[in-house]
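Some structures to go through are shown next.
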Structure P
């Protein structure tokens, strides 16, 4: 059996074994439409493609559509718990690229901000970056004095770790009233979503096209990673010696756990081709197994 294994540009290994010349992309005639695979370990879909009598080969390529947008990636999260003298005052939470803010009716004093990453996608190991902006103000909204954390400074925090920072609001004799009456806090998560790291953690989608003959079957495998809008490498499976014009297609989920993120949505495009590489009458695609 001759096998071709390919992945998208993010995977560098490419092994070629040509049974017949690969058809040009404009030979494709049919689209499977949207399909899905569950996250169950070993889940596979099977199809029977019946081509016209003058078919000599079938062209096929596959696309993993499980991640069409980075918004589908479980987020990176930074949380901030604000307290003073052991009393909890407020909680802020910000996902990548977002912010959260609050205004507290408090006076002069020391305020502790405890940061963590609870709720972050545990696959992601890239440290997050965040900034805390704050303003101590009197009852008229005029700035009073502050000390400690530099407002707006971008900092890093490792996932699953904690950090603590403190600020102090003080009187400002240049304004009236001079005493602090409120504290405004804004937490911004400045982290970029590490798309490549998430994509690399997901199972690979693979497909196989087989034509059974009187001897050795003719078959090729192809694979695709999610995270882009491109199809896999195109393969062309020739009719096996003594084979019919029925071709069997399998699409497989390589996940090793049943995590929800391991489920797949996909599609493939295919064409029955004659000996000159031209599309014949559109083949009939029958679903034999749908998992």
Structure Q
């Protein structure tokens, strides 16, 4: 089930990653749900699934802004974990999101799903794009605003006329590597960590809390881990896999984001030893952050030397 709580997003815009392993059944299950997150706008972006072994997988994304749910399909392929269905999709929501997944024909084990949750504060531009009239949008943002102040904002924004002539601004893609150009410094922590014992072995991947210098705002940009080593270590590659997790804590909020470490992007060529692929994100930090990995597999340790990498900007 989904882990991200959009209501805890303190510094929008934020782009929060979700990645998890599902056991998909014919009857279907809800794999993610977001609601009660206050005056925030959500986008579900870049939903991907690994290819099933035998039966097609149907994923349905339903929100309060979609009269008809978005449906994505992943066709069967012989190797469950080799090929990711790379869909550049986006679904918007003001009040709730529900993501369901079912197999068409027979159950499918260990399907990896990943997506991003983009969290923004209410703003005039997005609300207008999403079908809300400018007058109503301003009242949604500030219900107690005076008529005079509302009119001043409407005149300054001139949003309807700008829309007619095609002059509305667009958001910068916060997941693009080019976003790194906005930072004075981009730092990388790359390590091989000690062994993780079974049944709760853990390690602070970042080494300790990373402090943000006074006067700066940090942004966690990506995390990479050798997922193939984790898969091979957990019961000799037979799983279960949904038991070794990366946790991101920032400022005063512990375990803000959780990522299934065995499902993280990887070459998955059969041999451990690389972490060439990163899970991108955009998580602002004002004080400090840390990344921790915890192995909850009942029997199998993760052997020493697991490669991890964290990138953040200042």
Structure R
């Protein structure tokens, strides 16, 4: 019912009847003052009418209730700037997420190197907030790629760790971000919230190599399905490193084999399933097994 009232208010805004839109929303505020959508709508509808004192009052309340919400912070900035036009657009059409994403992508391309991006973000608070907004929306492929790239930074470890602890963040996106962090950063320990549990992990620190990348790739997958796999996975890593496969080039193939050897087979039915989890073919999986001689010590079903 509350959502319907907001839709009615939006319709009134679209036909130029902001006063009645505010009237309906005010009644909704009397019922539930703590609703995020209603508060944001009140900020927008008041600002659209140049009633910036009222808009500020709602913006302050919203910020107290949702201090980390980037969209609310952005609306507060619009109120401070007395930008009635943009607030009216937000009320009518919502946030233009596609525009923000394009701005972020352009920013990333412009600065290119990770170190340059880090320095630029220190000077550009608005862009830093927009990147934080990526964490607060359902991640698209582009958003995951951006967050995974930023996760390579040792200086942004706190930001990456925060994502790993978000209870409602997409699990596949978390896995890709975690993989990127483990492969690229110096510090390896992390905490992860998944499947209703908060767990702490401490992967081994390994010298950079295809085998190390494979270990961290497998670790980033296994962390989401259990907590008692460290020993088995490291033994699988040692088995692969000590095998005849010295010139491996595809970390995903090696990760699939490590995952299988480490006990991932208890979660899946076959080597084919293990290969599919890491996006490789069963033929490539078995080609690596035979090349490394691992079939002599392990059974691959």
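Read the figures in this text as sums done on the coordinates, not as results from a lab. Model, not experiment: these values are computed from the prediction. Cβ atoms are built from the backbone, for glycine too; each structure is taken alone.
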Q) Out of P, Q, R, which structure matches 1.3 when distance in nm of label points 7 Å out along Cα→Cβ at positions 48 and 224 is calculated? A) Q
Q) If helix-only ellipticity at 222 nm (-39500 (n - 2.57) for each DSSP H run of 4 or more, over all residues; to 500) is computed to be -500, which of P, Q, R is the source? A) P
Q.
To test your reading of the models, identify which of P, Q, R gives 36 for relative contact order in percent (Cα under 8 Å, 6 or more apart) when calculated.
A. P
(Q) I have 68, 53, 31 for Cα extents along the principal axes in Å, calculated from one of the structures P, Q, R. Which structure is it? (A) Q
